[in-house]
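Down below are the structures I want you to see.
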Structure P
Amino acid sequence: MKKIYLLGHPVKQSMSVSILNPIFEKRGMDLRYELLDVKPEELGEVVTGLLKDENCLAFNVTVPHKENVIEYLKDISDDAKDIGAVNCVDAKTGKGYNTDWKGFKKSVENFEVADVATVFGAGGASKAIVYALCVLGFKEIRVVNRTVERAEKLVERFSELFKDKTFKIHSLKESSKALSGADWLVNTTSVGMYPNVDECIPVDEEEIRKLKLVYDVVHNPKITKLLSIAQKVGVNFVSGTEMWINQAKENFKIWNVEEITDEFEEKARELIG
């Protein structure tokens with residue numbers, strides 16, 4: 001039996017297992033999706049082992065490994081190289097891909113692109129989102145992060161890639177300043193993720209009320225504390241479930257199992273509600 005894994009720490013919040021495995025079984029596919037809780041210090045050993053394992057078809061990568069996994073791969077796609085993060089690996093070739101940015105881009109295609117976006121977070125997910133926002137055509141992107149130095153590294157990377165864009169860096173204490181005049185707000189952190197559903201990034205109702213779109217990459221729960229505020233004040237919002245479903249569709253292309261796409265989406269939406 002071939003296996004596809006999800007590497008993260010922790011990974012117990014993932015819903016992929018309960019959706020994918022019943023589909024594989026129903027279709028008689030010799031495949032199984034499994035979770036691997038991998039501590040940072042174990043990442044190199046685990047990845048090296050999976051790339052040598054003939055029964056490993058592929059693996060996904062989530063927090064906190066999307067950046068560090070790159071050094072253990074044989075090759076990465078051009079967009080993953082630009083972004084500096086990988087979330088999907090073809091174990092047969094040892095090549096890493098970034099499908100997060102495509103999943104995000106697809107999930108906002110019905111919204112009008114504006115000028116200014118404020119992004120909370122500077123990790124692997126943030127890199128994919130910032131890349132997507134640049135591709136979409138935003139003129140100014142503001143990055144808010146607890147560790148300013150990490151935000152500076154992210155901005156340095158994308159300033160070189162997109163010289164026609166304006167990038168600004170803010171600490172969490174400057175959240176209000178970062179949101180002033182912004183059109184979109186995107187949370188790329190894990191704040192508000194199950195089981196910590198009462199947590200929220202430092203924003204208030206009045207700041208959110210002035211926005212055109214609020215996006216939270218967290219997909220469990222579907223409506224986070226942040227999105228519930230946007231819903232309350234009547235601002236358009238998108239749940240991370242949309243990005244999650246759409247990046248999964250991109251993964252299926254890499255795994256050569258595109259035939260499960262429609263069934264996966266149906267089951268995912270049924271489970272999420």
Structure Q
Amino acid sequence: MKTGGNCRTQGRNDARDDYAGAPEKKGGTSGAADYSRYQMNALEWAEALAAGAGLAGLVSYAFYRSWIIFFLLLVPAFVYMPPYMREIRQEKRLRQLEIQFKEAIQIISTSLNAGLSVENAIASAEREMELMYGSGAMMCRELSNMVRQMKMNRPVEELMNDFAGRSGLQEIENFARIFQIAKRSGGQLVPVIAHTVQVMDDRFAVKEEIRTLTTSKQFEQKVMNAMPFLMIIYIDGTSPGFFDMMYTTAFGRLIMTACLAVYLLACRLAKRILDISVA
């Protein structure tokens with residue numbers, strides 16, 4: 001299987017992000033990584049706390065102009081931002097794992113169609129994936145681990161189930177279940193895997209199409225989320241004192257609090273509308 005230079009370079013660039021936050025260890029194969037949980041490192045924690053402090057400062061400036069409110073907002077910001085950033089990084093890592101797994105099983109399916117055994121097909125996929133993504137990529141590590149464990153006479157379906165349990169992806173769990181049934185039943189393993197790979201590829205194509213269609217809307221949402229703050233900063237710069245009544249009177253603060261509540265509700269609704277998943 002030939003791969004172009006651009007593909008290899010992009011694969012290696014993606015692979016560098018695979019372990020940006022070290023996956024937690026799980027009691028599976030040789031203490032392998034648990035991809036269903038994301039463990040942030042010290043730098044990522046610092047970035048999340050800095051983002052929380054910046055968000056608290058921006059909200060307090062735009063809606064209250066009060067240091068007291070700023071310090072009060074620091075607490076929920078520090079509590080909310082690390083889990084939020086962890087969720088974003090986890091989704092990114094799972095998407096990378098899904099892409100790499102799709103590539104790997106396509107290589108395995110092609111090798112099986114060429115007459116190789118399952119064990120040799122996995123070893124071949126390991127070599128091909130290293131060329132595409134580099135040895136540090138998630139699937140390269142998993143395939144390398146499978147090859148080592150198979151040399152110790154561990155059943156391949158057991159290794160696949162172990163990886164599926166740690167992956168955090170339903171697609172991998174479904175594939176492992178189908179693979180185990182086909183392997184143990186002694187049925188037509190090659191056509192079953194080929195059909196499963198085709199179904200997974202179709203699902204992945206639908207997901208990518210949805211992501212493509214919603215990317216522009218997500219960018220528009222981010223711009224709209226920033227507009228209230230940009231407008232306030234612009235008016236403050238061009239007409240100083242224009243908003244003083246909103247920050248110095250009880251009625252003005254009540255109105256700004258209501259505006260903040262409406263703003264947060266709008267952000268939440270926009271996120272839910274654009275959060276489209278493929279069942």
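Every number in this text was worked out from the coordinates using simple rules, so none of it is lab data. All figures in this text were calculated on a predicted structure; none of them were measured in a lab.
When helix-only ellipticity at 222 nm (-39500 (n - 2.57) for each DSSP H run of 4 or more, over all residues; to 500) is calculated, the result is -27000; to which of the structures P, Q does this value belong? Before the final figure, lay out each step's value.
On the way: P: -11500; Q: -27000.
Traced to structure Q.
Also, I was wondering about something else. P, Q: which one has P(r) over Cα pairs in 5 Å bins from 0, in percent, for residues 58-129 alone, as calculated, at 3, 17, 26, 23, 14, 9, 5, 2, 0?
Working: P: 3, 17, 26, 23, 14, 9, 5, 2, 0; Q: 3, 14, 13, 10, 8, 8, 7, 6, 6, 6, 6, 6, 4, 2, 0.
The read-out was computed on structure P.
When you work out volume of the Cα convex hull per residue in Å³, for residues 106-233 alone for each of the structures P, Q, which one comes out largest? Walk me through the intermediate numbers first.
Numbers: P: 99; Q: 143.
When volume of the Cα convex hull per residue in Å³, for residues 106-233 alone is computed for each of P, Q, structure Q gives the biggest number.
Using Cα Rg over 2.2 N^0.38 Å, single out the structure from P, Q with the greatest value.
Numbers: P: 0.98; Q: 1.32.
Greatest value across P, Q: structure Q.
For relative contact order in percent (Cα under 8 Å, 6 or more apart), which structure out of P, Q has the highest calculated value? If you can, show how the numbers build up before the last one.
On the way: P: 15; Q: 20.
Comparing P, Q, the top value of relative contact order in percent (Cα under 8 Å, 6 or more apart) belongs to Q.
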